[in-house]
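Values quoted throughout were computed directly from the atomic coordinates according to the rules given, and no laboratory measurement underlies them. Quick caveat: nothing in here was measured; it's all calculated off a predicted structure. Cβ atoms are built from the backbone, for glycine too; each structure is taken alone.
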Structure I
Amino acid sequence: MKRVVLIKYGELTTKKGNRNFFVNLLYKSIQNKLKDYNVVIFKDLSRMYIEFNDNDLDEILKRVNNIFGIHEYLVAYKIDTNEEEIKTKVLEIVKKESFNSFKVETKRSYKEFPINSQEFSKQLGGLILKNIDNIKVDVHNPELLVNVEIRKDYTYIYTNYYYGLGGYPNNTLGKGMLMLSGGIDSPVAGYLAMKRGIHVEALYFEAIPHTSINARNKVIDLCKKLAVYTNSIKLHIVPFTEIQENIYKTADPDYVITIMRRMMYRITERMAKRRKCLAIINGESVGQVASQTLTSMHVINNVTNYPVIRPVACLDKLEIMDIARKIDTYDISILPFEDCCTVFVPKHPVINPKLSLCDEMEERFDYKDLINKCLKNIKTITITENNDKEFDDLL
């Protein structure tokens, strides 16, 4: 019997007239992820099928598991659509399983098959009961679910399936610029944005010597984790030292984080436009820290009219941490290397800043000239999942 990996689309099937667009992008994503393997991929509007060499199956499943746009995936046996052959193969497959209860579900998209779905499920169930001892049918909560999909040329039989990541294929909805720190929240925000089909580029603010090369490497490692879900991620490293030092020299101590975030937003917007990104993405979560109260977010956001997406805005910290563990960024994020947002945190940061005071403090230094200088000196690196290149030469 030949086996194939069968892909089910889920949400993509709701796209009606645009379904082809989404399916074709998913097809390209799978092609890119499996380019190192000898596979043949077939697609239609409801399913995708991957033919493979048996020795590669485990690695192929690992890669498929990290592709957005897939609702379910499974390994199915592919046989000719023939009544007797189906019955023979179902029994052969089921005998390899260990179970006490089972159910057979038949889907007959090929209506010329002579037996309807319900009747054929009954026949297959009776065949299994007759040939295997000490088992029973359980239509509500079976230990083993036997699926039979009857199509014109081939029938697919399978017993187990896995949930995919869901969402939309990579780059379905354009590009976004992720404000990526070394913390827990922003990598999760990047992951969730990618899940909705946004192709992410990342922007990291560093303030050497106040922040360390270890802090930068931490962000590079986070990008490697996010690159698992795409081919690569561009990381733009912003030399933020001079701006940050001027803020601490001129701004009131309780306002330094607010002013710093406003500068970061200005730079991110300029970089987003330069890179043709359609939105800014960050890991802000309402009320989590002083700069993320609604008042603070309103005052900070005032410097840009660019769309800002905050995927974790309404999640609590424990929910965010759970996702971070799931995507394997948590252990990196908690490494004790401070970034720009944590290295000079004041004792009592303002939680209800006034816009007029921010404008007044920003007039105390020539931030526009410093922002232009920052933008001229941004370094960009491309990071892939397995990239072992050292980037110390960026110092």
Structure II
Amino acid sequence: MGNSNVYDVLKERGFIAQVTHEDKIREILGKEKITFYIGFDPTADSLHVGHFLQLIVMAHMQRAGHRPVAILGGGTAMVGDPSGKTDMRKMLTQKEIQHNADQFKKQMRNLVDFNEGKALMVNNADWLLKLNYVDFLRDIGVHFSVNRMLSAECFKSRLEKGLSFIEFNYMLMQSYDFLKLYQDYHCTFELGGDDQWSNILGGVELVRRVEGEEVYGMTFQLLTTSEGKKMGKTEKGAVWLDPEKTSPYEFYQYWRNIDDADVIKCLKLLTFIPMKQILEYEACQQEKINELKQVLAFEVTKIVHGEENARKASDAAKALFAGGGSSENMPSTAIPSQTLGEGMGVLDLLLHCGLAPSKGEGRRLVQQGGLYVNGGRVDDPNLMITVASFQNGEILIRKGKKVYHKVILEG
């Protein structure tokens, strides 16, 4: 297990938000090999950047000799978690949930080793969907004080807008998961994002009441920017771990372009670069911020999509930055030569490539000096793009500082 305690590693890297018994937890993690779990509700067909942080925690824990259980919330997803949400979530069918769960497993494999029982993946549908309601109320519901539940952070915010009874059950179900995993796998720790604190406390309390045993909870900082916004959102929506939904290139660019203020924090939370090295980076981050962003983008892309894809994305990004070279991994649009005809206005081309929602927006972009074609700034919104504008059958468009797009002439 090495001589470093994984608790200290998580603390030093800035993961830990709240714990149920700090000294006790640190002591246990230092001398025993424990089984812990983190739940993932399969409400989409891919994990996203928010889940990525949880997977990194699982990897740190597993590397220290502890056994992860990833719970897929096939049962809880039928209800929907009210935490951190202002409205109820949509209901999914069991088939959709199963498909999503299969996708998750694929994406987790890069970080968590499921071989020979080193980690388990279980679906809480296996026990939650079979429950007899009256038995459940008598065995489990009896241990929950409604007064205490109502004072929990996750319900407080919902009371003004109205909280449905189905959501009120969520805490009981998640708490029951902890009890069930304790009984079946001797799982003694539940970990999760800090928005799960109330649910985790519910489970710790339930195990104590039913089994008379002490189990532990630990939550992590949510991945937010220095302004406190959730990370992993772009204009297009979430940043997904599935390469079909967010290409490795777009994924790389997301990290390459984050705010300067967030780089060091992300290196600590989302990569396995040793702290000693990160502290050296921190000392010279002012001068080297672009280099550090490249390191971050490369490392995170490598973890999620493998080294080869990370290298491709990094080469494509560097080539663009230098204004030439390889653009093969860049988003692109093909344009048939008959569509181009004698020539096409640059604003029409922007619409064609989906780079501007309207001609008015495109015109504004040109007037603000934010549009470049083949490295040169476009000053005239009526510029015509003709066959002669293409170099080796391609045009490179840059919009603002960060959006690159390749137009390929066909036929």
Worksheet item: From I, II, which structure was mean count of other Cβ atoms within 10 Å over residues 162-169 = 18.4 calculated on?
Response: I
Worksheet item: Between structures I, II, where is distance in nm of label points 7 Å out along Cα→Cβ at positions 178 and 194 highest?
Response: II
Worksheet item: Ranked by FRET efficiency 1/(1 + (r/R0)^6) of positions 74 and 378 (r between Cβ atoms, R0 = 41 Å, to 0.05), which of I, II sits at the highest value?
Response: I
Fill in: Label whose coordinates, when helix-only ellipticity at 222 nm (-39500 (n - 2.57) for each DSSP H run of 4 or more, over all residues; to 500) is calculated, return -13500 (choices I, II)
II
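Of the structures I, II, report the one carrying the highest value of FRET efficiency 1/(1 + (r/R0)^6) of positions 42 and 98 (r between Cβ atoms, R0 = 35 Å, to 0.05). Before the final figure, lay out each step's value.
Numbers: I: 0.65; II: 1.00.
Across I, II, FRET efficiency 1/(1 + (r/R0)^6) of positions 42 and 98 (r between Cβ atoms, R0 = 35 Å, to 0.05) peaks for II.
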Worksheet, complete the sentence: Note: FRET efficiency 1/(1 + (r/R0)^6) of positions 106 and 242 (r between Cβ atoms, R0 = 25 Å, to 0.05) at 0.00, derived from one of structures I, II, originates from structure I
Worksheet, complete the sentence: If you rank structures I, II by distance in nm of label points 7 Å out along Cα→Cβ at positions 234 and 370, the highest one is I
